[in-house]
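These are the structures in question, set out in turn.
Just so you know, all these numbers are worked out from the coordinates, no wet-lab data involved. Here the structure is a predicted model, which means the values were calculated and not measured. Cβ atoms are built from the backbone, for glycine too; each structure is taken alone.
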Structure 1
Amino acid sequence: MASKTTNPFTFLQQVRAETAKVTWPSRRETLISTVMVLVFAAVAMIFFFVADLLMHYAVQFILGIGF
């Protein structure tokens, strides 16, 4: 299969045309999304910390050993 080559100038024009079609989020939407990601990451961190702590105590209780 033969590959089609495009000169760099044409390629950059195409990239610029495609970039102009993109609907970029506003600053407010970006901020809200960032805060949501940070909040959910913190919630996941707390959940997994508590789950790990409970499993630690369960294994310690079942095996009767201290870690």
Structure 2
Amino acid sequence: MPYVNIKITNEGVTSEQKKQLIEGATNLLRDVLGKNPQTTVVVIDEVETDNWGIGGEQVTDRRKRGQ
């Protein structure tokens, strides 16, 4: 049973976009590895930008600077 965990910041991702991510990841495992879509689990975790760091700083601060 494949398990895929997608972590993204919580910056306005729509339900439709999440559906597309789930379908796309499932199809990728089917097409590349021959995995059964019926047993593929996809979890999307949305993380607050204060809780996500890049290069030693919070994503919140990077977004404020336009990075």
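For which of 1, 2 does volume of the Cα convex hull per residue in Å³, calculated from the coordinates, equal 110? Write out the running numbers ahead of the final one.
On the way: 1: 228; 2: 110.
Corresponding structure: 2.
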**Request:** Work out the source of 15.5 here, i.e. which of 1, 2 gives that when mean count of other Cβ atoms within 10 Å over residues 23-30 is computed.
**Result:** 2
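Which one of 1, 2 has helix-only ellipticity at 222 nm (-39500 (n - 2.57) for each DSSP H run of 4 or more, over all residues; to 500), as calculated from the coordinates, equal to -11500? The partial results should precede the final answer.
Working: 1: -27000; 2: -11500.
Derived from the structure labelled 2.
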